[in-house]
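Following are the structures in question.
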Structure P
């Protein structure tokens, strides 16, 4: 089966163009803005309060940065004002997010804000590397959201991040991406404290995987949510690698725990269906690709991480369906897109973003020789 660097880049490009073409639009027709519909085709008419899912848009922004890096690597897209086209689109996307979110970046959920902070930091960082200056409004988003995230990290339950501003639940879904954000932006002491809290409170020692979270009960007690989700493992893995040092051993163990506990019978990362779960497999794949490229890890661990990414991406690609100028990807590896989305039915943005993430990750690993 042909999986050369060229073909993997072409696959990632096809996924990117399909998502942008099928879901992308100017917010309320305003020039200089861009958002993605939740469904394609989308319900009409477009209204200011139409469903949009803040955290899905954050992952779309991350995908645009992936695409910009690929455009720089392959040189197959003409720059726009000195920027790769996908990075120029990322700037419009951030403007669309802010307008749709009532003129501001913060919202009520710390996990949402952590994801947007991570993607905005990547956006601003790449622009700074290319031009010597940041990319408004990405830098604004990073600054504002960092302040909000610091407020979500409290001593309640011994540390960790609250899920939302109701402050009744501390979970991996927020603590993981927040730890990664703080590690990437230089607040390593806070990042390490968040990782340590996860290991003390939410690691299942038998599975080697992180459970969902701790509810703070009205009587002052706690209730553990033992659900295990693929996406919760990804940013923790990313934070461990970003922090390095003594965190590399736990990172190695986490890769192998994922391989043992979150894969199907053919060794591909398990998916979690549609809705918010339609992003979970892709998010884990993003950070497995980071592990596969990290030469501080043992070769066997890197090979495992690479196999998980490449095999899952391959299965998603093989299940694709082409219809009406849109490439549709399945929600689960090994499944046909026509099973996930029968012809004539609307397609969810989340699962298509997930496929795009995985295909960009596989292309990057091939290009870097990993």
Structure Q
């Protein structure tokens, strides 16, 4: 970095976590953000996305042109192809096919992971995004019976939200005694009662056999077979939420990755041996749940990037809770229930959740204020 120049930060990935990092750092640094899409397409609340796409879009599909804080950031619609950690450069294939190289003083890796059809790193336009959301929702609306395979938070959310619509018979299959592995036992027992009360048929101790090469990245209609010995099960439509997470880290050298391809980080979310590179979100090997995306990891990165660039007095450690936590089912008619790491739960009334949580906290605090919807949602790449 030349003397007197503004430090440059490249943020690879502008999803739920990367967007928060980029918009905050843009106040003090020269920030370049790279995204395979022209909008934030959140991986949160899949159940709501499948059952009520219009409502889900209002909070979780945000064209970058609406985000005021991105005005001070240079964005590139493209995919990171290689990173030279010694030369401090990032190579990007833009959506128009051109190759560009960006140097950096600090690099933040937030490219996420593939997990089913709703999280991926394909290059997409707004038209592609809209088509994908509607195609999946339409397929589920037409199904009179749905099998959901996987008892994690995503599978539970999808199964319960589908059952609440009353349009189809819903079956949830999971491999353990209770759904929600990684959550407090009290939460796991509670969610089982909720699912049954909402009309979900629960099938514990079922472990699915995935066809060779299939990763659960689309809905299927054929029979589901089980390695645990049960008879095959056939539904009109099967949603796969089996947790086969594959981090988007092909552009990184093997020496900074663990055996599963996740980025090795220290307690400050920095790469070992590369103090100018940070990783946060689903790709970071912070804990068994890769939970820095859900436990304020973005604030840890902000503090430590500023410290690294001489704009802060201290560093901050990332600490993951023993149990997972959060809203599992999203906003329902009676509000939003939030499960805590201690096993306790609290309910936020629906009106409060929609007005204060979504419109004030999310829209104003997290996103920093959004412009009204524009007729043209496309966002061109800025060179």
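We did not get these values from a lab; they are worked out from the coordinates using the rules stated. All of these numbers come straight from a predicted model, not from anything done at the bench. Cβ atoms are built from the backbone, for glycine too; each structure is taken alone.
Where does the value -18000 come from, among P, Q, when helix-only ellipticity at 222 nm (-39500 (n - 2.57) for each DSSP H run of 4 or more, over all residues; to 500) is the thing being computed? Considering all the candidates, the number was obtained from P.
When mean count of other Cβ atoms within 10 Å over residues 65-72 is calculated for each of the structures P, Q, which structure yields the highest value?
Structure P comes out on top.
Comparing distance in nm of label points 7 Å out along Cα→Cβ at positions 17 and 49 across P, Q, which structure shows the greatest value?
P
Each of structures P, Q was scored by distance in nm of label points 7 Å out along Cα→Cβ at positions 9 and 289; the highest score is held by Q. Supply the structure label, taken from P, Q, corresponding to Cα Rg over 2.2 N^0.38 Å with the calculated value 0.93. Corresponding structure: P.
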